Structure 1
Amino acid sequence: MTASATLPIAGESVRPEWIDYNGHMNVAYFVLAFDHALDQFLDQLDIGDDYRRRTGHSTYILETHVHYVREVHEGAPLAFRLQLLDFDARRLHYMLEMRHADADYIAATSEQLLLHVDQSGPRAAPFPPHAYERVAALHEMHRTLPWPERAGTVIGIRRRMAASHG
């Protein structure tokens, strides 16, 4: 991700309770930390928790794909960036990047698909105009950025092709 063009999101430090028996941050807490970063982004769009309480509308994650790139340990400061890849009236497709804030390396990425929901159903619902306009403006800024290397990847075991013996 291009740091100057993606949306920076304030981070936090790796908490002691997030450390597993291998001495590094447990996989479940990567997802939690990404969720904390997403909450900040949704608050910036005014579709976070306050919005949910006021309107009965919320957002649900339909799909997420996390790439664990490099370990982080207790106390490590984390920073996040978001790149909006695509959107429509009800959905956002984006990539979150988690970095070690001091050492400046990528610790993980999380590609996600989010749905705006009317919780009275629950059923999919269009974003409110104020949020849609903000998303459209962000997408306009992000649409010329390079596609993130890890976006759209498929999980699997990559095998080398056997040399043909002839």
Structure 2
Amino acid sequence: VELRRAAVFEPTCTICGLSSGYQGPGTKTVLPAEAMAKVDFRLIPEQDPFDIFEKLKAHLKAQGFADVELSLLSAEHPARVDPDDPFVKLTIQAAQEVYGKEPVVHPLIGGSGPMYPFVKYLKVPVGVSGVGYPGSRAHAPNEHIRLEDFILGTKHTARILLRFAGLV
């Protein structure tokens, strides 16, 4: 339970990839001249990606790594929607109608997308609905969804649009 809670409500830092040293055939016993890492931060609301980037630079410098070069490849502010918003309730009701059971609702997700501008500047609630199942291996080799889940997900999206338009 604690791990699940942390995965939803706490920021993360993921080392996505490392590269260094001789990568050719055979062996070489030399120290690498440089190393590279690709790092991803998943933030929570009230964290600013540019502030976190500056804090990372300051931390590395304070630890004696002032020579480390950092590049910010992209940044997206996290977004939060009130769980009691009518659109959230509409989405949940549509899921109940299509799936015939209570949906699993996550208050925050670790994914990225352009939700912040809609929530912050346009004051429009945003929600995300998925079509996978626990064995779908999301973002892993052999990622897949079942045809039945795809069809139900399409029906759920259609039901949301129909409810939003007041047609059902």
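Read-outs throughout are calculated quantities, based only on the coordinates presented, and are distinct from any laboratory measurement. These numbers come from a predicted model, not from an experiment. Cβ atoms are built from the backbone, for glycine too; each structure is taken alone.
Details
- For helix-only ellipticity at 222 nm (-39500 (n - 2.57) for each DSSP H run of 4 or more, over all residues; to 500) computed as -7500, the structure of 1, 2 it came from: 1
- At a computed 5.0 (distance in nm of label points 7 Å out along Cα→Cβ at positions 36 and 84), which of 1, 2: 2
- Distance in nm of label points 7 Å out along Cα→Cβ at positions 20 and 140 derived as 4.3 - corresponding label from 1, 2: 1
- Value 8, 25, 29, 20, 11, 6, 1, 0, calculated as P(r) over Cα pairs in 10 Å bins from 0, in percent, assigned to which of 1, 2: 2
- Taking relative contact order in percent (Cα under 8 Å, 6 or more apart) as the criterion, the top structure among 1, 2 is 1, with the largest value.
- Read-out mean count of other Cβ atoms within 10 Å over residues 44-51, computed value 12.2, structure in 1, 2: 2
- Which entry (1, 2) yields the derived value 0.25 for FRET efficiency 1/(1 + (r/R0)^6) of positions 60 and 132 (r between Cβ atoms, R0 = 30 Å, to 0.05): 2
- Computed 11.2, 35 for Rg and Dmax of the Cα atoms in Å, for residues 28-67 alone - originating structure among 1, 2: 1
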